[in-house]
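Only the coordinates and a few stated rules stand behind these numbers; no lab work does. If you're wondering where the values come from, they're calculated on a predicted model, not measured in any experiment. Cβ atoms are built from the backbone, for glycine too; each structure is taken alone.
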Structure 1
Amino acid sequence: MSVGELISESGGSPRRHVWGRLPRRSLTAIAIAIAAMAASAHAGDTAMSDWPHWRGPSGNGVSPDATPPVEFGPDKNLRWKTAIPGRGSSSPVVLGPDVFVTSAVPVAGKQGELDFRLFCLDRATGQVRWSRTAVAAVPHEGTHQTNGFASASPCTDGERVYAHFGSRGLHCFSRDGEPLWQRDFGDMRIRNGFGEGSSPTLASGMILVPWDHEGPSALYALDAKTGRTLWEAPRDEPTCWATPLVATGRAGERQVVMNGQRSARGYDLATGKELWRCGGQTERPCASAVAADGVAIVASGFRGAFIGAFDLAGRGELAPGRGVFWTRSSNTPDVASPLLSGDRITYYKEKTGLLTCVDARTGMPHYEAARIPGVGRTYASPVAAGGHVYLTDRGGTITVIRDAPTLEVVATNDIGEGVDATPAPAGRELFIRGEGHLFCVARP
């Protein structure tokens, strides 16, 4: 019996689809597969000690070898602090000696015009190596008061750096800051004028660009060297802020997993063909998917609650017992994405700091809607490194807990200014993008 032939057991909310009738050897194989982190496409393209994408080298929010400090602040373990002009909630990315971050900087003397800029900082000192203007423009529509115009995080494949400003285009630079190419996809019309924010993803020489809005939506795959369109997958979806995840199935096939208000979907990486879909998501999803070998987990939490585990080998319309392993309908995340570390999924309730940790194999909770000291309002996603999970409050508190099935608070830190961007663990450091500065905290 295949993984996709699980038997469904309905029992209200949350719902559980059990593994009970599978042979014991199949259960063991499934448990091992779920516990193993899938090597997403960008995991093989860059060094694992780096953080080349806002969701990390695996796409799941985990660094496999970083050991940043658990205690830090303005007077403790702070290596450097560098002012970043303008406004943005994009996360920093780290590759070798470089740290990259984007911002939208007001242009002096030009009402409403913004300089959409990419910065490269020296990892050791925080000194700005270079900054480049991608484009200067007046945004065609507004944004939510808690959002800015530089919310999409950059990414890098080791040779090039990509800065995505949505309606202001996707811009490709060399590692030294030389402009290489750019693409303009037009103007997005975002639900309620909330502003843009989906980040692109790198995989196998492609850059995947999400384009869900209140107009013709699509997922684009471009040649990472030239910007040429390789394929375009039309999407019957309204605004969605999720970032594509490239996941690997049990047979080695690679596909793109995308959240969506109407359906979560999987696409063939090589062709863009839709492989599967499953409804049940809530309105205007923001959270990005995570995946372990052969299984993707997708969640949303605005005006409803949903999280589900899907078989990447499933095809067509998935349903309980036919490609859906389990679902839950309470305490699910809204803006922040879930974290998949080992065989545990950790996520907030909506935009609060109430934290839930469930078993990835079954969806059953280790703990649920637990209060975390110092964390009450959340936009940044949880990240894991060095046996710890870092939880970020919008006010600038970063609480560290043990990466374990039982909740254990290790330290509560305050960076001194608001933080909406997801921190980036790399090596012995944690890079934190605050309201006005980029911080590097590091183990001695």
Structure 2
Amino acid sequence: MSVIGAGYLGAVHAACMAELGHEVVAIDTDAGKVASLAQGRAPMYEPGLDDLLARALATGRLTFTTDYALAADADVHFICVGTPQRHGENAADTSYVFGAADALAPHLTGPTLVVGKSTVPVGTAARLRDRIRSIAPAGDDVRLAWNPEFLREGFAIEDTVRPNRFVYGVDSPATDPGRADTDLLDRVYAEPLSTGIPRLVVDFATAELVKVAANAFLATKISFINAMSEVCEAAGGDVVALAGAIGMDDRIGPKFLKAGIGFGGGCLPKDIRAFMARAGELGADQALTFLREVDAINLRRRARMVDLAREACGGTLRGKRVAVLGAAFKPNSDDIRDSPALDVAAACRMAGARVTVHDPKALDNARVRAPELDYADAVTECLAGADVVLHLTEWTEYRELDPAELIALVAAPVVIDGRNALDVDRWRGAGWTYRALGRPTV
């Protein structure tokens, strides 16, 4: 098989497929990325990926290249390129998907299957199928399927080989459910399917909608509890206790009911915006107007975090030292795309503070993205002389910090927990003033 695109999705998918026993050629136009991956070094942090790459490369079943011609003999081709938000718009940029197809198609000289895994606006698959067939020498003998990914950063390997479902989007699934492309995908995923993981065969449009609909639902649930956080702050309630109570209702459940500074990263924010944009193109924009408020609530929590920091510093951040724990948008990742933590850090600096940031894995990326901030390689260095400490990314090592040992480092023992993840009693018992979004002030 070939995997087109060796970024986060593609590199993980290629390595996992080789681990499952397949012969994999992974193709990317970035020669530096290809060279790094060929030596077993992933260009991003994902737990276990470097070890997986080393094992797969050692078998000889995994090759990284810039040459599309090496994919010519593959039975199946996975398109795993990015679909970022268009500059200045909400819509998704699908140019990388079509660019990958245009580069691959001339090498498709016989019957083969192209499988899209990228997150795309509904309607893309049918257009892509027609585009590939118009270019490929094999013409209509090239088939297309859509097999959306459901990776969580930090758990990408597990989610590739042990997902909670496989979805195949194909032409006319109701009239021809036993077609060769679903059979071929069953062979690709034979090992995980043998464990009983559900497999659904649907039409193109449904397969394209699955990922964005799931992300829209998760974003809505996160923003709902953050909206309740706003109400709790106004009414004197405790959003953590509230979330625990409503999460006991099995119609609701406790997952994604953790109030804080909200979601970020390269998926949820851009996916819900692209979903709204595509719904508008289809004339169904009113169906998704609620997502505008979901997005707005998410961004308001970042602004509220800056307000709390300002209050903790006596009404102004000018001249104050702010220590920020976290730069990545989530733990177990070095991804800083649309990171709430970096947004809050930058906003504090714009308000006149001197801001120092620590993160276990994302500092190199953060330094490039926000060079105006100060960075510290150690937590103790980050906290030195701080007037307020902001906990913004829920790394395990931050939850395990000993507040009694840290109190001597800071100018003022004030911590604001933007993730509602620290042990409140432990920090307050050590002499710290603890504040958090949606919780009573003590």
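From which structure (1, 2) was helix-only ellipticity at 222 nm (-39500 (n - 2.57) for each DSSP H run of 4 or more, over all residues; to 500) calculated, if the value obtained is -12500? Display every interim value, and only then the final one.
Numbers: 1: -1000; 2: -12500.
Of the structures listed, the value fits 2.
Each of 1, 2 could give Rg/Rh (Cα atoms, Kirkwood Rh), for residues 189-380 alone, but the derived value 1.03 comes from 2. For which of the structures 1, 2 does the calculation of P(r) over Cα pairs in 20 Å bins from 0, in percent return 24, 51, 23, 2? Traced to structure 2. Calculating distance in nm of label points 7 Å out along Cα→Cβ at positions 69 and 85 for structures 1, 2 picks out 2 as the one with the greatest value. Taking relative contact order in percent (Cα under 8 Å, 6 or more apart) as the criterion, the top-ranked structure out of 1, 2 is 1, with the highest value.
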